[in-house]
Structure 1
Amino acid sequence: MTTLHEKAWAKLNISLDVAERRADGYHDMTMVMQAVSLCDEVCISFNESGCIQAKSNLSFVPGDERNLAVRAAVCYLRAAGKEGQGMLITLDKRVPVGAGMGGGSSDAAAVLRALNRHYGAMSPAALEELSASVGSDVPFCVRCGTALATGRGEKLETLPDMPPCDFVICKPDFSISTPELFRKLDQCSARCHPDTAGLLAALEEGNLDQLCRRMYNVFEDIDDRRMRIVKEIKGCLLDHGALGAVMTGTGSAVFGVFRPGAAPEQAIASLRREYGFCEKAVSVGRQI
């Protein structure tokens, strides 16, 4: 039987802004997002079972439709008129779970790209539209590259590629609940906001220094004891030469941006010992 392989690239939020809560319960968001080379490996094996299941190297990852990768496959096969096709989706998880790096969304996106390459049933625009029904971050994870995401995160505008740089990504050994952070954000009376216009101008100019000065995530201002560790990691990255450092998504991963080849190995080893996960990555371009 046919087997498909696809990389599920992680995403980073170069900036993240949140507007007031909408009537439908969601928040309007404005985010500059970047795909990076840290990835899960996704393998799809077709079979005659008529069922879609997932398995992972992490025992707590569900194998049914609670898993976005399974949900993505169900949605694609239904839209493509291929219902009844059985498959096993094997996920080799390398992107930390609960890090704000879109691990589950990127797995779903990889499934959609792989199935569409196999069946060829949808245009890129149609695939992105379908992916929005799977999850808010899935359209970006399908497309990758550098993009401005608005709405719930599903409305995308392609941006110029980030200037060449290295990312150092550190995740402490805890995760942060996304609903919890949104509740706390709604209770904040005053918020600072990222200079999105200035960041977009820096991207247009290819000015890495100006871009890094404008990296900002509104969730970092929430009164939460875990943000102290986020600030400690940012401080370590900046002390070792990062041009800028910021938390991605609702955390808990933090990344620093370095000039190409300047990522400090000693700092990476130290962060790994202190906090757990720490790896280097580079940017990944558009995939569809």
Structure 2
Amino acid sequence: MPRLNTNDLIGFLAVARERSFTKAAASLGVSPSALSHSMRALEERLGLRLLARTTRSVTPTQAGERLLVRIGPRFDEIEAEVAALSELREKPAGNIRISADEAAVTTILWPALRAVLPSYPEIKVEISTDNGLVDIVAGRYDAGVRIGEIIAKDMIAVPIGPPMRMVAVAAPSYFATRPKPKTPNDLASHTCISIRSRTHGGLYAWEFEKAGREFRVRVDGQLVFNSISQILQAALDGFGIAYVADALAQPHVESGRLVSVLSAWSPPFPGYHLYYPSRHQHTPAFAVLVEALRYRTPKAPSRHSA
């Protein structure tokens, strides 16, 4: 068998992962027609069909899936080792791709990056915002940011924020003509602003807990979003009760634009963590990111301090 062209294998990995010649070609900087021609030539040399093509999609065949699983991680390791050569540079450099939910980007990720990136101009960060669970390995992300309790056990998880609470909030104008709910069950008689889970497709059931008892409440209302910022804005505009992270709601509660209810039913839970595969090869750029985000418990003030 003639020696395979490494570029053809890289092209195959891009197509198999993107499920699209157009997207794969854009990521490789070539034309879709040139990439398609290379894939057909690769299949001819191997004597196997690697990609099943239709007018709407491209998917690996059984042989293609096997090749993807076997050689994909090896090429990833090569890329990581080449990136690690940046240790020889004066300053860390390279690209970092992160998947994070909207609240994490707003409250933790961007504030940290805003502070550290000016000191490292050769580090480039791509953030993909998604409120659902994402397979960061399949998506070729370097890391993800999610709530600590939902991270898979085979990942390394680094805490990057304090414990969190979810809070039910609404504008004062909303409560002007309605009694405030005293228990989660009272939400049944209120207009609530829902979020649709991108992971499961259904509406998120609000979770409460008190005295060791957990409650999941299916709420109803006029509005459903898949964006936390839109939910918060609808609450500020008086369209109902929203259930959002305390860090997002607190500035508006303090300013009087929102009123918090059911606080006794919302205990804290583990906050945001940066997570990545245990086999992840640390580059200097990634190490800078981890240290910039790592959460350190505030020290209690000394009894002798002024």
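Comparing mean count of other Cβ atoms within 10 Å over residues 23-30 across structures 1, 2, which is largest?
Once mean count of other Cβ atoms within 10 Å over residues 23-30 is worked out for each structure, 2 has the highest.
For the structures shown (1, 2), distance in nm of label points 7 Å out along Cα→Cβ at positions 47 and 255 is largest in 2. Highest-scoring entry among 1, 2, by mean count of other Cβ atoms within 10 Å over residues 103-110, is 1. Which of 1, 2 yields 15.1 for mean count of other Cβ atoms within 10 Å over residues 31-38, as computed? For mean count of other Cβ atoms within 10 Å over residues 31-38, the value 15.1 is produced by structure 2. Name the one structure among 1, 2 that Kirkwood radius over Cα pairs in Å of 22.7 was derived from. The value was obtained from structure 2.
The numbers here are math on the coordinates, done by the rules we state, and not lab data. Because the structure is predicted, anything quoted here is derived from the model rather than measured. Cβ atoms are built from the backbone, for glycine too; each structure is taken alone.
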